[in-house]
Structure I
Amino acid sequence: MCPWLQFEAGNVKFFTDRLASRVPLRTLYWRDMIAIGTAASLACLAASLLLAASEAPIWLVVVVFLLPLPYNAFMWHCVWAGAAAVDGLARLIIRSTATIWLMIVLFV
């Protein structure tokens with residue numbers, strides 16, 4: 001097998017734990033989605049603004065801006081699925097704020 005196709009157990013475990021809801025919803029929501037996702041989005045926004053100011057090609061600016069999108073969409077999906085275990089109004093609030101957060105980091 002090619003060495004660049006081999007994954008370490010820790011890398012895959014990060015994603016599988018979140019998909020299987022083995023990470024507490026509070027950690028998934030506040031740390032993984034809000035803190036890390038927002039920080040990644042802001043860093044890529046700053047980098048894309050610097051590229052735009054330096055007259056880089058527009059395709060490069062757009063690619064850099066959209067780099068955190070797969071991670072953010074993945075975290076949104078995991079929070080949405082994890083909120084299914086919560087009842088009533090809390091589920092609605094978690095899912096609504098997660099969706100609003102995704103729209104903000106995507107369009108701002």
Structure II
Amino acid sequence: MTLDPSDFHTKASAALAHIDNVLGDLEHDELDVDLAGDVLTIEFESGGKFIVNAHSAAGQVWLAANTAAWHFDWVPGANNGAGAWIASKSGDELMHTVARVVGERIGEAISL
């Protein structure tokens with residue numbers, strides 16, 4: 001679903017802030033999380049980084065992790081009607097996907 005710019009900004013900003021807060025609260029030695037505007041950078045002590053960004057022109061939240069990339073669209077009926085960011089190609093949900101790829105990288109289960 002295409003959101004108007006204001007709704008997109010509100011929902012995308014809330015998603016990025018949530019990921020930033022949860023990962024930052026882990027205080028894991030392997031993680032350095034930085035939210036700057038519409039870009040969340042997750043850097044790893046052992047090298048490498050994942051990027052989550054709100055791409056306003058496309059109306060999507062994008063995730064680049066390892067050699068994979070996802071483009072998440074807002075789906076209002078997802079998540080038992082609460083709405084969620086869903087990748088149209090795979091059906092993956094943003095929070096579950098970030099939790100999975102970061103958890104795999106640091107070797108511990110994460111819940112977002």
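FYI, it's all coordinate maths here, none of it is from the lab. Since this is a predicted model, take the numbers as computed values, not measurements. Cβ atoms are built from the backbone, for glycine too; each structure is taken alone.
FRET efficiency 1/(1 + (r/R0)^6) of positions 40 and 80 (r between Cβ atoms, R0 = 25 Å, to 0.05) computed as 0.85: which structure among I, II? The correct label is I. Computing Cα extents along the principal axes in Å across structures I, II gives 39, 26, 25 for structure II. For which of I, II does helix-only ellipticity at 222 nm (-39500 (n - 2.57) for each DSSP H run of 4 or more, over all residues; to 500), calculated from the coordinates, equal -21000? For helix-only ellipticity at 222 nm (-39500 (n - 2.57) for each DSSP H run of 4 or more, over all residues; to 500), the value -21000 is produced by structure I. Can you rank I, II by relative contact order in percent (Cα under 8 Å, 6 or more apart) and just name the one with the largest value? For this comparison of relative contact order in percent (Cα under 8 Å, 6 or more apart), the top structure is I. When mean count of other Cβ atoms within 10 Å over residues 24-31 is calculated, the result is 15.1; to which of the structures I, II does this value belong? Value 15.1 for mean count of other Cβ atoms within 10 Å over residues 24-31 corresponds to I out of I, II.
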